[in-house]
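See the structures that follow.
Values in this text are rule-based calculations from the coordinates and carry no lab data. Just so we're clear, the structure is a prediction, and the values are computed from it rather than from any experiment. Cβ atoms are built from the backbone, for glycine too; each structure is taken alone.
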Structure 1
Amino acid sequence: MNPHPPRRIAHLDMDAFFASVELLTYPQLRGQAVVVGGRNVDPPTLQADGTWQFARLGDYVGRGVVTTSTYEARACGVFSGMGLMQSAKLAPDAIILPANFEQYRELSRRFKQAVAAIAPHIENRGIDEIFIDLTQIEEDSDVLARRLKQAVFDATGLTCSIGITPNKLLSKICSDLDKPNGITILSLADIETRIWPLATKKINGIGPKAYEKLTGLGIHTIGELAKTPRQFLIAHFGIASGDWLNRAAQGIDERPIVLASEPKSISRESTFDRDLHAKANRASLSEIFTSLCTRLSEDLKRKGYASKTIGIKVRYADFRSVTRDVTVPFAIMEAADIRKAAGECLKRVPLSKKIRLLGVRASGLVLLGEVAQRSVPAQAELFH
């Protein structure tokens, strides 16, 4: 065996994982638009004639976001993280199901165990995705990918999509190129033809704000980003981010596979374009705060965790920062619950000075399968 073979990294992503798990229980829903998520969703009920009655998205009333959706629902424009009330306008006839995190966690354990039996060098990226180091396995990539997919299906009854490339960044992109049930294998020589035509937001790490800024600068595709001078990117995004954008567009990523990776905390924060005051800009701050809590909730669910401790960070116009946190009696992950806990922290923070940054953090993380689900009422207004 070559002691230093070229790196070969796979990203395995389960297809519409939560929704696919539900279809194992309700196979009659295959081929239909199905949404999982929300709070207080009525579970399916078995009728006297032996058929099941399912709740419809158009009848849902209340807060909450889409945890996941089938590909048929995505074709209607319904995606993870979207507000359920907004989703109901796009697909009112879609079936809505409550989340069953204990079952998701069990299927997650099974698919990872099946992969580990073939390729043990795994980096856990959440409940439905992993990176796998295949470098030392002497087997053709396509054959190996098909063997991994079959093992996952045999263990769970579910399909997955796999991208295999020389690094994590490219493999993450590739696992999404041929969904569902796809295999994409790329070398560095394929970057110009397969990766460069894609939108910049396909690079994991380029979020909505960065994507909007790049678009405003006339940079729409990864290829256009790759051809943008490094110094131009540094001038607009700073040294660290500008350099990373330049390297990412070239397909450069030297991050190793991290075999044991359990996060201690997950956070979201926002630095404002201008300093805001708690009273004069109450509506704007409240909207930002809600958005941070919603995005943190999505991060927790995607990574497969709930949180026992919620904290906030406030940085004032003079760059002084304060933090506060609260430990809740049960682990939470819903946006409304996070916002309520974070709001309690906010009451203990001086709000007389202008604010330049606001952040929300979840720590004391608990795997979702170990969580006893409960919820608490949402807090109507935090900045008062």
Structure 2
Amino acid sequence: MTLHAAFTARRGDFDVIAELDVADGETLAVLGPNGAGKSTVVDVLAGTLAPSGGTIEIDGERVDTLPAERRAIGVCFQDDLLFPHLSALENVAFPLRARGEARSQTHVRAAALLARLAPTVDPRTSPSMLSGGERQRVALARALAPEPRLLLLDEPFANVDVSARTALRALVREVTAGFDGATVLVAHDPIDALTLADRVTLLEAGRQTQTGTPEEIRAAPGSVYAADLVGVNLFTGVLEPLPDGAARLVTARGAIIVAPQTRLDRIVPAVATLKPIDVALHAAEPEGSPRNVVHGRVEEIAIDGERARIRVDGEPPLTAEITAGSVARLRLTRGADVWASFKAVEVSVVLTEEEAVPGTLSG
């Protein structure tokens, strides 16, 4: 393994426990919501925060006892952290100059990297004159300049305009595919992790809750957060039989009607999944056959190409996948009222226990 990191870290009263193994040529995404501890993982790996326990090894060499500049790590931070008083060329050359290489040699390598990764950027330009996407391209070139053994990408698309994000994501995919060392991508957007990483580890409240390939996590999400990330609505609750053979799944936040494969005669615990593509959105309350209609507000809109993922804060919360054109047609914006509908037969149900749950059958 190029990277083996098993450590604990403390920031204030918040603890993070992490174990990361990344092979040569592999990209591992560390994915989690805000406050999960992702920044702590970045800082520990980068050497700006000392772990409270454990070790970090790169190519079998322990590096957690070394200062940051001696760890053979290239870091592309979320806020790019370019030096404002240096040109784009000098920013890229900086790590090479810092280790004592001649100015002429560093500028040749820096110019070549800029030409490859940021061809529209004038090497003489200061960072203040660049767009967010251009700044991240320069930051990525700077991270690669010293030919690191580990490439650490800290939410590289967070401060980039949507219009530039697709091209930057394609560039990162190209760079990581040709990188011989290990890559750790820290992200909160599932699109970034699931399209750029070979494996994903989920971080929730300072703990890793699931690790696997995107396909493995998509096939068997281990938590509500995991299910939402991989594009599946996950519901956990108790299933109450209805007289017509359907059932009502009662969750902590609302209830939905489902069509279990076998007729129930008692209340049982269950989990259910629903694909976002099976959720329809409406500007007004719909009429017709769907047995499930949920009213809520648009919490988040994430557009990628021709598709859009819409998070609806309702009872229960839902994620829908629709076309980008439908977003405009429905005039969807954050905070807007919306109705979501789906059929009971579109919900997949799995009973989690054999025994009945005490309770009164409803109907």
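In this comparison of 1, 2, the computed figure 1.1 for distance in nm of label points 7 Å out along Cα→Cβ at positions 58 and 98 is attributed to 2. Which one of 1, 2 has FRET efficiency 1/(1 + (r/R0)^6) of positions 10 and 298 (r between Cβ atoms, R0 = 30 Å, to 0.05), as calculated from the coordinates, equal to 0.20? Matching structure: 2.
Here the criterion is distance in nm of label points 7 Å out along Cα→Cβ at positions 18 and 266, and among 1, 2 the highest value is seen for 2.
If you rank structures 1, 2 by percent of Cα pairs over 22 Å apart, for residues 34-113 alone, which sits at the top with the largest value? Structure 2 comes out on top. Each of 1, 2 could give helix-only ellipticity at 222 nm (-39500 (n - 2.57) for each DSSP H run of 4 or more, over all residues; to 500), but the derived value -10000 comes from 1.
Here Cα Rg over 2.2 N^0.38 Å, for residues 170-305 alone has been calculated and equals 1.32, so which of 1, 2 was it run on? Among 1, 2, the structure yielding 1.32 for Cα Rg over 2.2 N^0.38 Å, for residues 170-305 alone is 2.
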